[in-house]
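J.: Right after this note come the structures.
Here, each number is a calculation from the coordinates, and none is a lab measurement. Computed from a predicted model, the values in this text were never measured in an experiment. Cβ atoms are built from the backbone, for glycine too; each structure is taken alone.
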Structure 1
Amino acid sequence: MEVFLIKALQLMLSLSILVLLHEGGHFFFSKLFGVRVEKFYLFFDPWFHLFEFKPKNSDTTYGLGWLPLGGYCKISGMIDESFDTEQMKQPEQPYEFRSKPAWQRLLIMIGGVLVNFVLALFIYSMILFHWGDNYVATRDMSYGMKFNTEAKALGFQDKDILVSTDLGEFKTFDGDLYRNLSEAKQVNIIRQGKPVTLNLPGDLDMLSMIKSSPRFVDLYVPLQIDSVMKDSPASKLGLAKGDKILAINNKKVVSFNEFQIELGRVEDVLASAETPQDSARALTAQVTYLKASGDTVKSSVLLKSTEEGVKFGFYNHPVMLDYKITHVNYGFFESFPAGIKYGWNVLAGYVGDMKYVFSKEGAKSLGGFGALGSLFPSVWDWHAFWLMTAFLSIILAFMNILPIPALDGGHVFFLLYEIITGRKPGDKFMERAEYIGFGILILLLVVANLNDVLRLFGIL
């Protein structure tokens, strides 16, 4: 429960900052061009609000809604999510959005997206200035990588060390590595201390690479026990720090990756068990292990079945602790070009991955607030918090600029149409478009959060 609250609070704080500044972008340009802002709200307020006030001599009411799904800035004389059609029936006023030139209305509409994008770049810059950049370069991962059968068919071998592709050098083992591998024509590796170049097709499906089990590529993790859980199958066998498991169910395992695959096989057999006796047989494992003293032992043990899967009950030695950490410091002025480059790469990667949304697997990967919350750490970590906030700011900027009615991008699309053709879309058309766009957004919201629920129950 504590972990849930910490994640939820981080998500709430992050979204509150982003929504306030996003709507603040619309607010700033509206005031700049003399457009009246009637309401400025954090969170939505259908039927009632938690708090609101209106400063003396101000046209704007500020408030706090109860529905934490965003916020809004109600601009006078504009067809928006408030669906205030009565105002649009009245004579046009000089302080209204609709009375202003198209270029001013355009700046008002992109104000939120502009603030979110600039904010992300600023946060990344300040992260680099304050904490620097810490990472383990792939070329320093001396144990190498573990590859699945698809990767081996392309020429990869277990323990190959990924260095670079024709698209550039790998920085560390993350999503960008998969993205580069999927698009690359050539990849440079180190194999047994020697440089080797492999040809790649250049059009691998990144989503399949990540979601396949085992993955296309993963870190090679030597199998070495670091600590044992109390009252676990591992403790019943007498395993301790420094011991090594050599085989399970007469299947030789030389890496933690292979050990996990074998546990997966046990899970598959357990899933098809029809009686308690079948389950007991499936969970009974023959284990061969090497003690730190040098003795080899073979014994049987009953594995533990949990909601998360079959458990053996030990923590493997964390392989990343064995690698050299590369640390780069940035001065105040150095941090800005570095932060801009960092943020631009994040945006480019996110935009490039959007093509997978329209696939069957991509639709399943959509996530709502639960998925967003899970991205935050289980303990409060300001470095991780600001990294996630910057990432969400980029997502918010990009999603809002999509040409969907009811989003900023929809309004921008119609404004560009007006600027190019000299014809302004009618109010009735804009109202219908707003309803359609709002319906699309509600549908996406329902699908994304439904996916969260299905994943929670192990259905998806």
Structure 2
Amino acid sequence: MVVEDIERIRTDLYSFYKYYVASTFKENLHARHIDVLSAKLLELYRGDFHRLCVAMPPRHSKSSLVTEAFPLWLIFHDPSLNILIVNNSAALSEKFGIALRELVKKYGYEFNLLLSEVKSASTYLMFTDLKGELYPGSIRLVGAGGSITGQDVDMLIIDDPYEGFNDITPGLLEKKIVWFKTIIEQRIEPHTRLILLHTRWNSNDLQGYLMENEAEDYEFISFPALYPDGEPLWPERYTKSELLKKKESLGERLFNAIYQQKPLDDTGDFFNLSKIKWGLPQEGSSILDTCRAWDIASATNNSNDYTVGVKIIKTLNGDYIVSDIVRGKFGDENKRIIQKTARIDTVNTVIVIETGVAAAGKLLFQEWEEQLPGFILEQAIPIHSKVDRATPFKNAILDAKVYFNISDSLVRDAILGEFKSFPEGKHDDIVDAASYAYNYLAHDEENDYTPGFKVIKL
């Protein structure tokens, strides 16, 4: 390698990224958007501005540049810097910390920089020169819920504060903004550079908040996977046809959010009745799982809510079919109706029962276990607002993943009535029961969590 090439690699972030980081997974890499973003990061480092928001589709190397190459480049050039990287989970922090340690081990010698044994954790890196003298700088990595106190921060990188679609509910969106205002902004000093990197999910996400309230303090840059003329952002890796296949698979709404950085905005009504699909999917599919969730009324007079049991089928194709709804003011007959319905559904249908919290809810659920021996029961605890509980179900409807195979006109009218008036309507029993059933079927088995829904296995 000639001297000019060595100097370019060391001083130019894009060249540094290709040689030291990207070469490990792709040879002869060319990425125009990474070149553009690299230049913007260098402007930030030089002090041309202090705050940068970047919206970019997944798998387009935003993290490998911003969370790996850029901190590495910074610490190689100025080992006095204190860099803090915030990921959405402790597991991701561990992953990126290990990657950075390995890169320092591999290339640090070229820059008179070695890992210090003073801090040997994968998420807290300190450094020495080749003689063993400790540098004052460091790289720390934490999950979004971890502690970020106790040290001055020169460069603060927030890599995707949202875990994904499950974070996009009104309550969780607001919680993330409060976290940013009360935790993150308190760590920002006048000299601190801040990078916010994420995929746009909703107009009320963190970037949306900053654009609305603090736009004068930030530079904003957005990369759509497909430009308006139809050309892909990164044709060397994702062709137009590949992206269009993703669009067909995800649906236009999700594709626009994840890949085009066009946030998911709510429509005039919460559920957008025009998106409701009646009947069955045109393409048949085998049943993967079935669940009936119950919202049980506590009183019997006409002013009180209905007892509602909503049955939903999840197919191998990823569709959800609302196949049956039991609804009525059954009073003392609640127990008998639920038992009868369970026998009709058979033991292949999981039964989800909403209870209260704490000890009272546990005792109530144990009573239901005694009443329904041989059936699979799960306890649903309303840990978030009814709007948060219903949001995943609403999003599935908007994404054309839900079918209502309900022929009874009175039940259809009840569905439309509740959906139209939610969340301000007098009754929301169908919405609540359907949300619990959907959340159970769609919840992440690995994390055992869906917004507004907590499964308690006794």
Structure 3
Amino acid sequence: MEFIIAELSRYIIIMLFAVYTFYGFRVFMKRTTEGKERVFRAQRTLIFLMHLLCSAILLMENKSMQYVLLWFLELLFYFVFVKIYQKAYKGLSKLILNNMMVCLLIGFIILGRLSYNYAIRQLFMAALAMGLCLLVPLFIERFTIWEKIGWQYAAAGILFLLLVFVIGVEKYGARNWISLGGIAIQPSEFVKILYVFFIASLLSKTTRFKDVVVITAIAAVHVVILVVEKDLGAALIYFVTYLMMLYVATMKVWYLLAGVGAGAAASVVAYNLFSHVRVRVMAWSDPWPHIDSEAYQICHSLFAIGTGGLFGMGLGQGLPKSVPVVESDFIFSAISEELGVIFAICLLFVYISSFIMFVNIAMKMKKRFYKLTAFGLSVVFIFQVFLCVGGATKFIPSTGVTLPLISYGGSSVMTTIIIFSIIQGMYVLNGREEDGLNENPQENDRQRRTRRRRNS
């Protein structure tokens, strides 16, 4: 009986998630507020059903009351924060909220399948981040200082990155962690937000060549520090983010071409300078002769994806733990093995729909600083997805980057939630500016009622 349930469940889970993903793009075609709201309600229902089914399977597989508690806590997290979040972010993008929540819940499910402790810790860190992010609208609306302190962002970011040389610890060959009171923190995850703020603040004020040279030099300092730490994945994210923000701010193609050339040269230098880079390139280019040594990770990642096929082996039916570091860098392999390639592709489309919304928000922002900030955070988000998935599927060499909102890691999940929240805050701010809302609450309500009548 359990086998039949497990077999049926994998198809139902895929169907539910496929419909959710379809709605994520369908909403862009809806013209009325009521039509969009129906789509969002349908998405929330699908999230609940998918999470309920996955949690029931985990309980059936593990036969432990711990998983009943886990299901309850995850459900409490979902309903409480969806409600509170909508109160704090009045007029928010519900598509972004739904996408953030579905990715978090998928992360809780797959981490719970790998380890109960992973799921509990991830849930705690996500709840902490969501609680802190309730203050984001207040900071965005009430303080105008954020676009004025560009160099301060750079100074704070560089100092934070340099902390690893003082109190840092080494993990997976890179010295990019600090330990505070038994809690491991990855500074590069948090600094990338300051980094985007720094670039946006300065480029929103000037794009003269001599100023661009100085900004580029300071941005390069961030990248060099990360290279010295051997955190090449983060260094690549920082580099690409700056290059794209510079291009959008100046619209000069030769900046882009020069950056690509510099990046290619830096790649050659890194290949000759760092042995672990050469190992990763070798494992990527020709893994099979080294399946029992340097290429063990990528080979088993490909085995997992191939074994799962289109529909997956079923939650709890695969061997994801055969892939080293599967809970973080290679969690996409575990998702593909047990939930299927179709499910994994749908997940990628969810990320893409979020990115489209991010870019739309960036384009609509009136202030240049907010526009560049939203775009920069969008690039950070989607490029991280590309690096993680590309590394797990052997599309590119592995870079040791996590999958946003899903991979295990407190620093990663907190940073991504903050990124989503900052963009949500900008969306709310832009909506209020477009609506011409004033300080009179009664007048604001009258304007909102008028717009609803027009939309209907």
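J.: Out of 1, 2, 3, which one gives 0.6 for distance in nm of label points 7 Å out along Cα→Cβ at positions 93 and 381 as computed from the coordinates? It would help to have the intermediate numbers written out before the result.
T.: Numbers: 1: 5.1; 2: 2.5; 3: 0.6.
Going through each structure in turn, the value belongs to 3.
J.: Which of 1, 2, 3 yields 14 for relative contact order in percent (Cα under 8 Å, 6 or more apart), as computed?
T.: Working through the options, I get structure 2.
J.: Which structure, out of 1, 2, 3, was FRET efficiency 1/(1 + (r/R0)^6) of positions 333 and 397 (r between Cβ atoms, R0 = 30 Å, to 0.05) calculated from, if the result is 1.00?
T.: Details: 1: 0.75; 2: 0.45; 3: 1.00.
Among 1, 2, 3, the structure yielding 1.00 for FRET efficiency 1/(1 + (r/R0)^6) of positions 333 and 397 (r between Cβ atoms, R0 = 30 Å, to 0.05) is 3.
J.: Match the computed value 22.9 of mean projected area of the Cα convex hull in nm² to one of the structures 1, 2, 3, and report its label.
T.: Values: 1: 28.5; 2: 26.2; 3: 22.9.
Answer by label: 3.
J.: A value of -10500 was derived for helix-only ellipticity at 222 nm (-39500 (n - 2.57) for each DSSP H run of 4 or more, over all residues; to 500); which structure in 1, 2, 3 was it taken from? Don't jump to the answer; show the numbers that get you there.
T.: On the way: 1: -15000; 2: -10500; 3: -25500.
Traced to structure 2.
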